[in-house]
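Structures are listed in the sections that come next.
Here, each number is a calculation from the coordinates, and none is a lab measurement. Bear in mind that the values here come from a model prediction, so they are computed numbers and not experimental data. Cβ atoms are built from the backbone, for glycine too; each structure is taken alone.
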Structure I
């Protein structure tokens, strides 16, 4: 009888140990969740770095537009298609490229 009780306690301890190990791996604060959160942290950190670089680039562009008349002119030409008086505008239509491998 005593042996059965001792054996039952051993099985219970093994079962509880297994439950704790499984919980440590896949539980709410388990190893897998921690690895997932670390990956999310790295992705957020990279996104923050990218946004900071873009912010720096935009800040430099804004400074350039405030201080450099040539930068304003370049932007107007590029974005709005403006030209200076006396300049001539040539519009060249795109022609589809010919495929040299195709038989003529």
Structure II
């Protein structure tokens, strides 16, 4: 048996489920959806698992886009859009599918 912490994470698996049904999304969007479906997690934890998911190839960066606007920190924001990676093992969580379907109907 290997030493150290296991690589598997329930939070990262939930993020994979969200990306499976969403297709692609940026960090804040994923965080908002996550907190409405699953037990609350901080944005910092969500971004950590997005970064870790890239390392484990469960998540990949779809594109990086700069958007202009009037933000408190300046006029430009860089959004990283994430999608499923090659090693993602989505199970098709029904809660995520139901939530996204209800959201489309609004």
Test item: distance in nm of label points 7 Å out along Cα→Cβ at positions 2 and 26 calculated as 4.1, pick one of I, II: I
Highest-scoring structure on Kirkwood radius over Cα pairs in Å (candidates I, II) is I
Matching 1.6 (distance in nm of label points 7 Å out along Cα→Cβ at positions 18 and 42, computed) against labels I, II points to structure II
For the read-out FRET efficiency 1/(1 + (r/R0)^6) of positions 10 and 34 (r between Cβ atoms, R0 = 30 Å, to 0.05), a value of 1.00 was computed from one structure; give its label from I, II. II
Matching task: -14500 is the computed value of helix-only ellipticity at 222 nm (-39500 (n - 2.57) for each DSSP H run of 4 or more, over all residues; to 500). Pick the structure from I, II. II
